[in-house]
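Dropping the structures in below, format is structure tokens.
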Structure 1
Amino acid sequence: MKLKALAYILQPQQDGTPQLLFHQFDELPHYPLRLPGGGVETSETPLEALYREIEEEIGLTDLIMMRKLGVQRYYKPFIQDDVERHDYLLRPKSRLPESWSFVVQGEGDDAGDQHNYLWLTAESRQPIDPEHGEYLTADYIPEFFAKFGDKF
């Protein structure tokens, strides 16, 4: 079984509408959008792995944990293995740009790849990888489907 951690990073638009951070692979621009995250190493907790992956994939080190969303278990045909994925909801300490690119750091298989980051609202109609899109529901992440108001 592969242990993974996934980041749902929220930031409000100027009008308060929540938006979630996704990335696309620079070399595969037509591939569905994905959320940041990755594998948990044997010496790490899922939360430690999440922060390492965020730093390696996005270059961010100052995100605020809002809450743990849950744990998903499923079979992933692409890697031909079962996955246990720990999902976390985070927000940036300060406003992030509307879009940017980052070259993945670290020693993983994606090191050196360029990821292009963008924000989507719940009303966006972009193709999202089904592995992640299945959980973009009001029950799982209600903060994504309502105005932030005083919550953010």
Structure 2
Amino acid sequence: MPLNIVLIEPEIPNNTGNIGRLALATASKLHLVKPFGFEIDDKRLKRAGLDYWQHLDVIYYENIDDFFSKNKNAKMVFLSSHGSKSHWEINYENDMYLVFGKESVGLPKALIEKQKTQLFKIPLYSKHIRSLNLANAVSIIVYEGLRQLK
């Protein structure tokens, strides 16, 4: 697997479905950390993921502690609008974990504080926007990673 997409407590089934579809298209593994803002069998998730969901390599975690205990030696980067470094500065590696927070508030504040050296953002060039849609942000980060790894 070239990359691992991690969604911590995703809230919007359409985003998660679209990100699942992206993960399959890019041969990435999808990691979903509970609690979710929807049921995993939500029809909106299935519609966005179409009939691809059964082919997806997805791992579920009960909570954030479960995720970090099972992946403690993994190379990770964290994406947040609070990052001080641009995503252009990420040095991608095979099997890297790309960690994203929930749509409403992003990554937990404690995690942002703990991971400052590995915290990156996608630059925004308008003062009228706080962040990008999660599915769009994941797409940008994953395809930049594939470009670098190619």
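Quick check: 19.0 is what I get for mean count of other Cβ atoms within 10 Å over residues 29-36, calculated from one of 1, 2. Which structure matches? The value was obtained from structure 2.
Can you spot which of 1, 2 the value 37, 34, 30 was calculated from, given it is Cα extents along the principal axes in Å? Value 37, 34, 30 for Cα extents along the principal axes in Å corresponds to 2 out of 1, 2. In this comparison of 1, 2, the computed figure 2.4 for distance in nm of label points 7 Å out along Cα→Cβ at positions 13 and 61 is attributed to 2.
Here helix-only ellipticity at 222 nm (-39500 (n - 2.57) for each DSSP H run of 4 or more, over all residues; to 500) was derived from just one of the structures 1, 2, and that gives -3000; the source is 1. When Rg and Dmax of the Cα atoms in Å, for residues 93-140 alone is computed across structures 1, 2, the figure 11.9, 35 traces back to 2.
Only the coordinates and a few stated rules stand behind these numbers; no lab work does. None of the values given here were measured: they were computed from a predicted structure. Cβ atoms are built from the backbone, for glycine too; each structure is taken alone.
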